[in-house]
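K.L.:
Structures for review follow.
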Structure I
Amino acid sequence: MLQGLHLSLLIGPGVPVPAPAAVVDALSSVQVTSGKDSSGFQLTFSLSKQSPLLTTLLPAGYFDPVTTRVILVATVAGVPQVLMDGVVTRQELNPSSDPGQSTLTVTGEDLSALMDLIDLTGFPFPGMPEIARVYLILARYAALGIVPIAIPPIPPDIPIPTNDNPVQWGTDRSYIRYLASQAGYVFYVEPGPLPGQSIAYFGPDLRIPVPQPALSINMDAASNVESLSFSYDGLQKKIVLYNILDPATGKVVIPIPVPNVSVLRPSLTARPALPLRLEQVDDAAKDNPAKAAQRILGIVFNAASAITASGTLDVLRYGRVLRSRMLVGVRGAGLAYDGLYYVDSVTHSIKRGEYKQNFQLSRDGLISLTPKVPV
């Protein structure tokens, strides 16, 4: 590996352990994607005809889907970070007639994939609000090192047992994601902070307000980004009309305009983009007051951003691993696009002698509110 970079691979059926030398030597590339709702990984191994991976490990089930757990830890400048804690979901073998050109590709997802295996449609939750259902479901996965952090929807929708007894439909993951979408929340499983530990988060799409070192472009020797491009989509922002029925008569439709302003992600710009579209929520009349309030808050929580940016950086030149769901500064792009951004997703691409990241950023307008970003 590169100087200043160390990648640790723990793998194995059931309990992951440090990979044997034959597996590490055959590993040619690693890719890890960290997105808004889920994360995934892909390991590529270069094989010879007599490779132990072909003759022993593969037949013995070392890379079998679901049962094989994978943990990846990257240490950059002495700071370790758990990039992935997940399970194998797919393997592909590509034999080649050329010596040493055969490859084995192992693909997987984070531990939330284990929540998507069994359909528990009909499982009852008598008199339980959403937050109690989420904690009850996530308790099934405590043995995997998953610690739940769940924030109750606002306002809580508590069913009355004599009138309504909610039941689960679909798998655990699909049901929790459904509950999250109804409240405008997100649900994901974040690996770390230590190997073998993960956090299952159910709540609003919060971003850690600690800025990471700036991404610098067009600054000669101070540049630490290989490429960076921006896009301004004027049709992303919109005003939503939430139509409810008059509670007195139950017949008169009352439209409630919901602005495209996120209360959880403050504006980072002096010129926020104006909403140019108007949409209506047509199925809102059936909602009770608590559910209607949840959905309205959900629309506010998930306000779209008009400005997006994408790029590529070299981790060792940047000096650290860029993390998603946090803030990062941008400089060198000019007055309109410099400033702070939210990091939406990051893809790690690691090969021997190379560690790069592709990233996606977003914010709501032009011209930064902050005169200077952390370098």
Structure II
Amino acid sequence: MADVTTEALGALSNRLKEVEGYLHADDLRSDVEALERQSALPGFWDDAESASKTMADITRMKEDLASIERARALLGDAEAAFELGSETEDADLLGEADSCVAKLEASLAELELSSWFTGEFDHGDAIVNITPGQGGLEAQDWCAMLLHMYLRYCERRGWKVTVNDAPTAEIIGIDRATFTVSGKNAYGMLRAEQGVHRLVRISPTDEKKRRQTTFAGVEVLPVLPDDVEVDVDPKDLRVDVYHATGHGGQGVNTTDSAVRITHLPTGIVVTCQNERSQLQNKEIAMGILRSRLYELELQKREAALDELRGPKQDIGFGSQIRSYVLYPYQMVKDLRTGVETGNVEAVLEDGDLDQFVIGYHRWMVNADRSAPVTG
């Protein structure tokens, strides 16, 4: 017997209409037509940077429109299969209706996400930093586990990842990690991971096998477009070069290719060693530094609430956003939204994070809608 009902199909139809409203589908079509006319004008590519941005906007809007059309087609297929299957009591048709509904629900979840991302950089790429917190050597191992989890998550999402810096720690794990994620809504999605992550498990380094609580901090920054101005005085920079270690292949260790840039006025330090060329590493490190300085300027302007990374917190007890418990029971729980799962392996090993990421953004949207209107 199929799980699909007339009421469920009606609810999905209403949900699709709401999503189309959130995304302003009719306006999107008009915008695409206008931008395509603009792109056909002589001289459009004279400003290559502006032209590339316009083409990226067209691609993104077309993807949303195509997703809406696919959702409509799935809804139509589900309704037809359910109606005919109910009349003929055909189990195969009812099963097809089930399959279409499952695909439709997943498609609607993605469309809803797109409608929630209204920030200036939400549709762009992201820079993610992972830093060990309380927990000693175990915190470095926890950083390595989180890096693996995020790399798997990005793979599941079809995003491109470049590990900029992830030096192997002396005994266990990694000292830190910085990586860049390129893909649709990468920054908007990964904003959900900003904060302190707590791990509870039996210590792998303790001979007495005692329970250990460990912390790591995750920072998520937008990759700034070239047209965003951030003034960096070369006199304020100290650039050090050294042998690269860890990610990047054996060849990176043959020359001083790794780069460390210190911004003297703020004390911000950025390192990059993924590329074989010192020049490439310096260029990437400068891009990360620009993002961090931009964020710092926002903090000065909005001391009460930093829109990019939230209030700054110690990476330790009382400040975590999510707990990963491996002992005495198994559970991953987001402390902001209440979303939880007992399948810890799927999260840590396979990067099954959508339930937490989507749950966070749904929670934020609901919080914004329920907030009292002032002024």
Structure III
Amino acid sequence: MSRTTPRTDGGTEDDPERSVTPLELFFDLVFVFAFTQVSSLLAHDLTWTGFASGAALLAALWWAWVGYSWLTGAVDAEAVLPVRLVVLTAMAAMLLVALAVPDAFGDDALLFAAGYLVVRTLHLVLYAVVAASESRSAVRRVAPGFLGGPLILVAAAFSDGAVQAGLWLSALALDYGVVFVRGVEGFRVTVSHFVERHRLVVIIALGESLVAIGIGADGLPLRAGVVVAALLGIVLVVALWWLYFDYVVLAAERRLARERGDARAALARDSYSYIHLLMVGGVIYVALGIERTLAHFDEPLGLLPAVALCGGCALYLFGHNAFRYRDHRTVSVPRLVVAAAVLALIPLAVRVPSVAALAAVTALFVGLAGYETVRSEHRKRLRAAGTDAG
């Protein structure tokens, strides 16, 4: 059971030592598959429309995951048998949603939307039944948006073209906007549990990049160029991991722990539920760029794969800076510089062999990680604080 500690606003907050449960890890597996499906869709539809469709699908899938990350932080779903069964039912519905992703704007649109509605409805039902009274009140306040968005997607399944796109945009705007406009007062956040869930989902996204290396090299003879491209790809993924896990998560967790009550919930909403989508999305687009590089290592990248590789890297760093600004009201100038530099590489990436473009991007990220590791005073202060606390 989770211990509780007094809160300054008169309630109780879960002890920050609470960990992610095996049920949550099991539940996340279906999102691993869903993210893989988005990557596959992007790889098979290298058009601007395909990119936009992938972004919309990722936003919808991410928001479903976000809802359950808040829910399982408030309720120990594994310990209560009926709750466990409902979560597993939602997992089955989410599998159908993931299966429908490749044709979610075509023949499988209704399957995607109906399954998604079931996933989101079960989330609200669980909150309404088992959460604390103040959380139930908060859920009732945002329920019109949380149900309205999926219902609009059901309507979108019966349309196509511009009408379908407009309905999708409306659904996402309503779903994401309701907790911004109506607030998250009444929701509660257990810091260690909440941060750990998001660390794990970043790992899932980075795992997509590693899978992309295997997919890109599938069926190719392991010539020197393929081996070099694969090594560059994994070094880039390691650099992405390093930039997030070396000290960013330490600073963010301590910042979140300093807040209490509704202020903590608002910070969690902004820094994690909203801003982490930029990072996860960036990594998934980087995975596409790596895959295309492996498949055509001795040819220039096309425009869209170049945008995926370089733009995904830039989006990842912009997400980091948005995260830092929301938490600390500061930005990392080196990360802004590197983000601008990788965007400037796009015209080069469509002219030189793709392995050379990947090498340039990787060099920038390794250099950034090395610079911050050696020179960052912020990192040194965090490490020193951790040592003193120990």
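Since every read-out is calculated from the coordinates, none of them should be taken as a lab result. Since we're looking at a predicted model, the values are computed, not measured. Cβ atoms are built from the backbone, for glycine too; each structure is taken alone.
K.L.:
If volume of the Cα convex hull per residue in Å³, for residues 60-187 alone is calculated from each of I, II, III, which structure is the one that comes out at 85?
P.N.:
Structure III accounts for this read-out.
K.L.:
Given a computed value of 3.5 for distance in nm of label points 7 Å out along Cα→Cβ at positions 204 and 348, which structure among I, II, III does it belong to? Mind dumping the intermediate values first?
P.N.:
Values: I: 3.0; II: 0.8; III: 3.5.
Only structure III yields this read-out.
K.L.:
If you don't mind, another one. Suppose you compute helix-only ellipticity at 222 nm (-39500 (n - 2.57) for each DSSP H run of 4 or more, over all residues; to 500) for every structure in I, II, III: which one lands on -25500? Display every interim value, and only then the final one.
P.N.:
Numbers: I: -3500; II: -15500; III: -25500.
Label of the originating structure: III.
K.L.:
One of I, II, III was used to calculate Cα extents along the principal axes in Å, giving 61, 59, 34; which? Numbers along the way, then the final one.
P.N.:
On the way: I: 78, 56, 36; II: 72, 69, 53; III: 61, 59, 34.
The read-out was computed on structure III.
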